[in-house]
Structure P
Amino acid sequence: MKKTSLFIFLLLSVFCIAQLHKGKIDTLLTPEIGGIKQAIDIKTDDSTKPILLFLSGGPGSSMRKNADSFTNILKNKFTIVQWDQRDAGKTLELNPSPVQPSVELMGKDTYQVINFLRKELKQEKIYLLGSSWGNALGFYIVRNHPNLLHAYFAVNPVVSQLESEKELLQILKDHFKEDPVATKELASVQIQFKVDEDLFYLRKWLFYKDGKQYVKTDDFKKGFLQWSKTWSPAWNEVMNIDLPKTLKKVDCPIYFFVGKNDVQTSTRITTEYFQKVKAPKKDLVLFENSGHQIHKDESEKFQNSIIQMLK
């Protein structure tokens, strides 16, 4: 009788452990990454589902709070992970970065986050998605640790950002040629950027073109220049990224998602890079009704396209 009871106890223990591993997770963890606490949000109804880690745009932005609006379909197929990078979102609330953020430093953060998830969720590889700036970190992993990825999704990526910013400046000059204030401010912009106002004027008139009236306020300028104190060094690093010259071949499947109307990270430049880069598997999806925010502009197609790539 005792042997039977012991057997049942062991059987139930194994069952409970298995259920815990396969169980629902909805939690915000704050492990030490790169010497500081960093916020990692994990949501899944089954932790054995493959991990999909989002790398937010910005820099200095968080996709975490609005994630449900562009993961409501994906959550049926993936364990969804949102990470607030250093000096962004909840991670900034927990602790400011003690050192100036850089692409190299945050690329190493990304590597640590991936390894934390692999250990925590007992998975060998993950799916990785970079949005805009997030691709500076995503391509760091693609270049240095492709063995950790099932596949990489490059969404409105920074590919040759110096060339892209030059293209944007000309577009804005043409669009606002009848506006004396815009013409004067855009004429002062130097690329490469010499002062923080160079990028400010580019973004101000880009956002105004997109209908955002608030960019003409003093508060917007003050906030943008405050952002620049932290992030302009990292963004200037991004300006030196030129993937067609430095990353001609990748060793994991890669999928490019581009908005047809995106002028912030040039659709033309990304499309040309896609055509040239060598990969074990690659594809490009064009979003006809999107600019730089595909996950907001065409959320359903965005999610279904990711799922389609799994097949």
Structure Q
Amino acid sequence: MNAIAPASATEAEFRRHTVRHTQKFFDWDAFPSNRGFPDLARAQMRYIGAGGSPKVGEPGTLPPDHFTLSLIHKPVGKYAACHAHEIEESFLIIDGVLTVGWEQEGEVVEVRLGPKDMILNARDIGHGFRNDGIEPVLMSISVDVGKPLPPRYLYHPKLGTDAELARSFGAAPGKTLPFDPAGSHPIQQLMARHVIRHHEQPRIRDAAGFSRQVYVGPGGVENDTARKEMWEIPTGVGVQPYTRAVEDAFLVLEGRLTVGWTDNGQSYTTELGPRDLLKTPAGQAHWFRNDGPLPATVWSVVGEAGAETVTFARA
């Protein structure tokens, strides 16, 4: 009986950096501060880093470098209490409709986000979210630092905040404004620079044959941490191997995507389905190709700010 040849170090790392949605589980106790408050119920699935949860170093979760990435499931009628971070945090909606509120001095602006819409929550701005819809919300949350500090809660039942005030993110009656990009209120103007509507964002037609929509970076929300884009990859389109000076991650939203790493003339490949992820470390040559019958929609996160530095070459 022939022995199975051991995997190379590169192949082993490639397998370790591929995260399958079906091998992960939602954690309903990811945020211990919500214990005892059923209206705050939400579940987290961690792919890269803890993403604000104290559960760091979880087996099967990839260690973070410049960003974290996780999925959040928010049931109908539940909310997340108003809090602030020392760093940016993005919400990308995958399913459902989410209400996000920003608070300053007791006044709140609320925006409703649908599938493929995103908000980049600004540093030190109080924000919370609520599911006012009729179906659960699934979203991807990415915190733009490897090890974020614990959230700083501003209005939370554990602080003695009245339940209705906590649910409205700290806004007393009459102190909530709707999102209006043309509004005159300072919070409306600030939020307008941090919301991306998928149907409004221009598509960049890359010479390699796929399209990119910049969500965070030049042409999207300006920041100095990570770049985030939505890619649409037609069937049959792929790129030659490329490298980056930082890590990047692909989270497949729709369709299927063949991905691979190359090393010393060897190629290691796999196919990602919806909600599967590949994280590629800095300096590792990697590529992608759509071998499926339908276009692939991919959420791409890169661990540096600024414009795209890769010139993609079609395979």
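Each reported figure results from applying straightforward, stated rules to the coordinates on display, with no laboratory input. Owing to the predicted nature of the structure, the values given are computational and were not obtained by experimental measurement. Cβ atoms are built from the backbone, for glycine too; each structure is taken alone.
Matching task: 33, 15, 12 is the computed value of semi-axes √(5λ) of the Cα gyration tensor in Å, for residues 173-260 alone. Pick the structure from P, Q.
Numbers: P: 29, 17, 14; Q: 33, 15, 12.
Label of the originating structure: Q.
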Legend entry - If mean count of other Cβ atoms within 10 Å over residues 93-100 is computed and equals 13.1, the structure in P, Q: P
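Tell me which structure, out of P, Q, gives 0.75 once FRET efficiency 1/(1 + (r/R0)^6) of positions 109 and 245 (r between Cβ atoms, R0 = 30 Å, to 0.05) is calculated.
On the way: P: 0.75; Q: 0.20.
The correct label is P.
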Legend entry - Among P, Q, which structure scores highest (criterion: distance in nm of label points 7 Å out along Cα→Cβ at positions 61 and 293): Q
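Which of P, Q yields -1500 for helix-only ellipticity at 222 nm (-39500 (n - 2.57) for each DSSP H run of 4 or more, over all residues; to 500), as computed? All intermediate terms of the calculation are to be shown ahead of the outcome.
On the way: P: -14500; Q: -1500.
Computing helix-only ellipticity at 222 nm (-39500 (n - 2.57) for each DSSP H run of 4 or more, over all residues; to 500) on every structure in P, Q gives -1500 only for Q.
For the read-out mean count of other Cβ atoms within 10 Å over residues 53-60, a value of 12.4 was computed from one structure; give its label from P, Q.
Values: P: 23.8; Q: 12.4.
Answer for the origin of the read-out: Q.
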Inset, instruction - Compute Rg/Rh (Cα atoms, Kirkwood Rh) for each of P, Q and report the one that scores greatest. - result: P
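Check the numbers for distance in nm of label points 7 Å out along Cα→Cβ at positions 77 and 269 across P, Q and tell me which is largest.
Working: P: 2.9; Q: 4.9.
Looking at the calculated values, the largest one is Q.
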